[in-house]
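K.L.:
In the part that follows, the structures are each spelled out as structure tokens.
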Structure 1
Amino acid sequence: MSDYLLALFFGVIEGVTEFLPVSSTAHLRIAKALPFIRIPLDDSYWKMFDVVIQLGAVLCLPIYFQKRISDFVKTFPVNPLTGERNALNHPLTLVLIAFVVTAVPAFLLKKVISHNLESPQVIGAALLIGGVIMWAVDAFFDAPRTTDINQMTWLQAAWVGAVQILSAVFPGTSRSMATIAAGQSAGLSRAAALEFSFLVSIPTMFAATGYDLLKTLMPGPDEAALAAAAITAHQWMTLAIGFVASFFVAWAVVAWFMAWVRRRGFAPFAVYRIALGLVILFFNSR
């Protein structure tokens, strides 16, 4: 398969799976291991490619939610729903709280995270366990007391941020799954949990992809470097194709997922996670 077709293939996978609660990390690693592809996980260029297409997916969010974000900025520190002047429980502050609660421990645990990224057993187990948890949370937390993120408290936001750490430490958990399940278990409705998950992902994923890109271009003494000047025109075009594909596919998926959740639950995604996790564990146990 040509690099351009690979870029399109990986870009579509990233765009589809980044915001669905099924783990984009797991799907990209599975795709790279396919017999007709077989790209080494430690290949410096393709590691950077993963970061670039993830950035493409994340960039669709501030554009998709631009009106919502603009309203939050204009009203701060007044709550747009209640009219109360409370900076601590304003949506912008809540997103920042969740981000900080996640970012600090995740940075301190970066060596553990790096090790787990190379483990298919960890990815398979995280998919399986996360699927069971997501199914249970969606089934039992069906009487939400918070139906709009303007009603959230800083404690709910901190809880979402704390659970989000699991998705960084255990690849395959899925950042979306962790934040959605955390939001529901904290009393948020499905729609509110999903919207807050999307909003929290903006600073979280920009920080994570920025750090990963920096590490790829300026690695440690024991890691292989990839100088931007050494990338060929062909490789730049490959990056561009993956980036654009990921951006537009992710945009469509976000719009579809928001509409889906308002009518249905997360059970189908939980079943898919469980099945995929079992398959990965089976093939890596022999």
Structure 2
Amino acid sequence: MGKQAEAYLFGQILGTHSFLLKDGFLQPDEYSEIKEQYFLPGGETGTAGTVLDSLGVSVRMDGTWIGTEVAPMLRDFYADKNVDLSPVNFIDDDPGVMDYVVIAGLVRSPMGRFQTLFSTGKRWWSIPKEEDIKDCKAAAIDPFFGDESLLAADICSRYGIPYVTIDSPHDSVLHRKAAVNVVSKECTSQHYAGMDAEEIMKLMQAETDGLTIITQGGGDMLYARKGGEIHRMKPFKVEVRSTLGAGDTYKAGCVYGLLKGMSDEELVRFASACSGVAISRFPLPKFPPRLEEVQKLIDSQK
């Protein structure tokens, strides 16, 4: 185990090849000019770690095994940051997990081999270790890694460590034990087709004592707890440069809110402002939200 960390993050850490196009999104049989391109840390956990470090939080990360093409970039990127990579398993027989994202303003399209990876039946991520988690003050757990995600949640529960998860259905263990579950529009479309957001929220509320947040892109966010009123909040209005990493940044903002003991309303507002700052620049890993920028956006639109 490396240096002491305030936040433990478990989930997707990978190398993201991002391409920002110059004149609109890809069209069949038409040429597209690449304006900017980068190879930087990505994934729900990798991005959240970058953002939390920028907000002044010390982080320990684990999750996806890191291969030979991703490792040099990842180590170099985090060398001067307060992000502990000591739990991560670096392997030497595979290039590593990467994705490719084409971006044009509000539109983006990710590509990868995740369906193939998950269908192999082989585990390509770490098993969470108690010693990496037990001294942290808050955590974030991605739901993608089956028993290992549940193990991380179990360790957090045993040590009384509040955790944030994402896109976990109402009847899942991760949702039931979470301090915060952030449910995206993509998740509700997939799991609750034909239901409106308030109907979904009522299902969520009934199954946990934690806070459930339903985000709807540019639409109102809903947030509520068991037995309580369903509250709404509008997202911050910003000029969008790229939406890549918006949800991961929102998750990081929720972890920060837990660490600082924010009220539900304060946490939702802070996470939304973090995401608002994030989508106003590109690439996010090079220009993650700073605390003063987030506060400035909150103050400007009170």
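Readers should treat all values here as calculations from the given coordinates under stated rules, not as data from a laboratory. Every value quoted in this text rests on a predicted model; they were computed, and no experiment measured them. Cβ atoms are built from the backbone, for glycine too; each structure is taken alone.
K.L.:
Output the label of whichever structure in 1, 2 has the greatest value of FRET efficiency 1/(1 + (r/R0)^6) of positions 92 and 180 (r between Cβ atoms, R0 = 41 Å, to 0.05).
P.N.:
Answer by largest value of FRET efficiency 1/(1 + (r/R0)^6) of positions 92 and 180 (r between Cβ atoms, R0 = 41 Å, to 0.05): 1.
K.L.:
Kindly point out which one of 1, 2 the value 35 was derived from, the read-out being relative contact order in percent (Cα under 8 Å, 6 or more apart).
P.N.:
1
K.L.:
In terms of FRET efficiency 1/(1 + (r/R0)^6) of positions 28 and 252 (r between Cβ atoms, R0 = 41 Å, to 0.05), which of structures 1, 2 is highest?
P.N.:
1
K.L.:
I've got another one for you. Can you spot which of 1, 2 the value -10000 was calculated from, given it is helix-only ellipticity at 222 nm (-39500 (n - 2.57) for each DSSP H run of 4 or more, over all residues; to 500)?
P.N.:
Derived from the structure labelled 2.
K.L.:
Another one. Matching task: 18.4, 56 is the computed value of Rg and Dmax of the Cα atoms in Å. Pick the structure from 1, 2.
P.N.:
Matching structure: 2.
K.L.:
Which of 1, 2 yields 4.0 for distance in nm of label points 7 Å out along Cα→Cβ at positions 12 and 148, as computed?
P.N.:
1
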